[in-house]
1. Suppose helix-only ellipticity at 222 nm (-39500 (n - 2.57) for each DSSP H run of 4 or more, over all residues; to 500) works out to -11500; of P, Q, which structure was it derived from?
2. As an exercise: distance in nm of label points 7 Å out along Cα→Cβ at positions 193 and 225, calculated from one structure in P, Q, equals 0.9. Which structure is it?
3. Could you figure out which one of P, Q the value 0.95 for FRET efficiency 1/(1 + (r/R0)^6) of positions 217 and 361 (r between Cβ atoms, R0 = 41 Å, to 0.05) was computed from?
4. A value of 19 was computed for relative contact order in percent (Cα under 8 Å, 6 or more apart); which of P, Q is the source structure?
5. One of P, Q was used to compute Kirkwood radius over Cα pairs in Å, and the result was 23.1. Which label is that?
6. So if we calculate distance in nm of label points 7 Å out along Cα→Cβ at positions 105 and 281 for every structure here (P, Q), which label has the highest result?
7. Starting from the value 0.40: which structure in P, Q was FRET efficiency 1/(1 + (r/R0)^6) of positions 89 and 313 (r between Cβ atoms, R0 = 35 Å, to 0.05) calculated from?
Structure P
Amino acid sequence: MAEIDPSAVEQVATAARAAREASRRLALLSRADKDAALHAMADALEAAAPDVVAANAEDLARGRDAGMAQGLLDRLALDERRVHGVAQALRDVAALPDPVGEVVRGSTLANGLQIRQVRVPMGVVGMVYEARPNVTVDAAGLGLKSGNAVILRGGSAAESTNRALVEVMRATLEARGLPADAVTLLEGGRDAVRALLTARGLVDLIIPRGGAGLIQTVVTESTVPVIETGVGNVHVYVDAAADLDKALAITVNAKTHRPSVCNAAETLLVHEAVAADFLPKVLAELAGAGVALHTDAAAGAAAETAGVPHTDATDADWDTEYLALEMAVRVVPDLDAAMEHIRAHGSGHTEAIVTEDRAAARRFTAEVDAAAVMVNASTRFTDGGEFGFGAEIGISTQKLHARGPMALPELTTTKWIVEGDGQVRA
């Protein structure tokens, strides 16, 4: 690996030391102080919405000129409604219980020692993410509530928007007598990112959020511990015992509600027993919503019967996270084949079954290895806000410490506190 520019290393070290000092002050704040700051930040963002939208327009214009894909442009875009949405997410976080100080477990030993395991902040959390300016606000809010300082490295495509958002939040913190360095925007090129990933001892945790390439780069290059947030190659399986009206609504919602996000469905699997009845209807509705269909032979025949345009699916289609109005469709002979397909091609994010057969549902939830498994519900519900967590900092597809939508508890670690009265070990 090439040497990192020393100026980038010093830039990150300076930011991390300031963030560390800020995190020490945050860790001492009461819940009331943190919640008041979150509400103030939300109010300030709403008041600054015209300026934020203007900055976002600059990023969108650069993105269009650079040929950015429509799905990425959608993720990047902020209008006043979305600005109010991210502000509301801060208020939602304020309404949540404060995890800091929560006793996870405890007991009094036979020798009289009182021990308890309590939640404490991680300290300094680095976020590396792409063109998702809502992540800038979500990470700052969740960091503040959980007592962590955050160093944010958003994608260059959202440079103007992120700068505007962070300026508002830092100014609000300062106005309330809190450390502005609780929220830091790291600017600079590739070397700045690499310096952040290797700032072990200065940064406690890195969370990547974005496409497969970004996540893999962070996982392989970071010497700081990483919580891996995975891509979403998400499936909807329509079982032989499915209510086909439910299946139709769920499939269309999972694909078209917001196709550019990681919990959107990318592949539809249909049991052969219901394919003749279900596929012509669902393919027609998907195509009517602008979805390009990549079909296996059986699904392609149903598309021909329904007069729906389609292309033959390639091996690559089953592994593709489209993040767009595209979907792969396959007919399977049974539940086992559906689960085998998911094992071979799924990314461990979210998988859904539509069925009225409780035994099939139980097998699917037990045997499918994913962070979230849905039964008769859209995959779009895999989201911190929808789960009642307020904002989320990402959706983890790993199995250590955090899995699924990550919110406040996942941004804490624990400390053992032991109180005695002169006991010594024999």
Structure Q
Amino acid sequence: MRFGTDGVRGRANTELTPAFALDLGRAAARVLGAKHAVVGGDSRVSTPMLEAAFVAGLSSEGVEVHRLGVTPTPAVAFEAARLGAMGAVISASHNAYHDNGIKLFAVGGTKLPDEVESRIEAALDFLGTPSGDPAPIHGRGASAEGYVQHLLAVLEGRDLTGLRVVVDAANGAASHLVADVLQRTGAQAVVVNAQPDGMNINAGCGATDPAGLQAVVTAERAHVGIALDGDADRLIAVDEFGEVVDGDHIIAICAGDLRDRGLLHDDTVVVTVMTNLGFRLAMEAAGIDVVETPVGDRYVLESLGAGGYSLGGEQSGHVIFTRHATTGDGLLTALVLLDVVKRSGRPLSELAAAAMTQLPQVLLNVPVAERRPDVAELLAADIARWNDELGHTGRILVRSSGTEPLVRIMVEAPAAELASRVAESLRGSLLAAIGA
């Protein structure tokens, strides 16, 4: 297996095996040069198996391991930063339970650049036999109090009293935390999908399927709904009318709020190529510069670091506040967004509408036998023809998924019918080109 946009990922026990996890632990230990590691994972059934193998690999190479148990990805990054350790998360994020993955953090809790991942991949081929004594492995589970206090600190002493919030925990890694965090803010919390059984993670719930949350928000007459994904590093919101507020809107709302308070460095925000054209137009009108990166929150993080910027993220709900965290954090983003709602005195629907107008966007995920990094070149002529027709009023992005055997076709246009027509045309061209 090789690294994608967010670590390694595949079907547990067939593509992502314990033997590979053991070797990856050894290779990561050698390349990252850490003396200590913190390791956590999500709630899927294969996570303890893969965690045990990965931790064994670290220990065999002399890395002392602190096992955190079922823990959100951003909590692992927080602990890595706090302890000066490397970090690892056993999770396939938003994927179904039968998949799993391994995400790595460098010493200090930052994501790995491509060059370091390439060195780890190369090290996998030359492991040999471990030398020296194994390092200690400390027992499973740890107090989450430090991470919870870190989350609450973003409110800077303010509370969320008066807000009624529905939280969909996706039966994932934050299921045991969300009620406690929201209750400590003073908000009234209704929590759903927080009973993981190893196989129900992301199943018809969470950030990738917020329909159930939308229904609960309207039934409970809540002010806001928040949906996490399986490892709780991203967030999709729902307004008081049950309408989805995606990552683009969340970033736009927070960018305006930070700018108004003098906290948006260089009046700049970092987003990916998937971000809606309506976001770019709104930021231009607001006098906020936009820096664009490839898809993947680690590329957003690299750009944030290079420019010293305050805020960045993805349409999918990975949002990064560099004053507070080294990675995307769904719970932290939720508290920041709820704080804006409370301070502004405006409903989320009004904040979202004022922040940006989303252009119609169609996204098709086309299954392929294997990943096709050459897909943009393969469809270059068709893409050019449609770009000429759309002009400056639309946008096309065709790319190979970095985590699954899919080709993603994204089209934005002034009208939904036109966006659908262009996307379906490109899907037909792709299937013809690959002989499907």
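1. Among P, Q, the structure yielding -11500 for helix-only ellipticity at 222 nm (-39500 (n - 2.57) for each DSSP H run of 4 or more, over all residues; to 500) is Q.
2. Label of the originating structure: Q.
3. Label of the originating structure: Q.
4. Label of the originating structure: P.
5. Going label by label, the one that fits is P.
6. If we compare distance in nm of label points 7 Å out along Cα→Cβ at positions 105 and 281 over P, Q, the biggest value is for P.
7. Considering all the candidates, the number was obtained from P.
All of the numbers you see were taken from the coordinates with simple rules; none came from a lab. It should be emphasised that the depicted structure is a prediction, and the values quoted were computed from it without experimental measurement. Cβ atoms are built from the backbone, for glycine too; each structure is taken alone.
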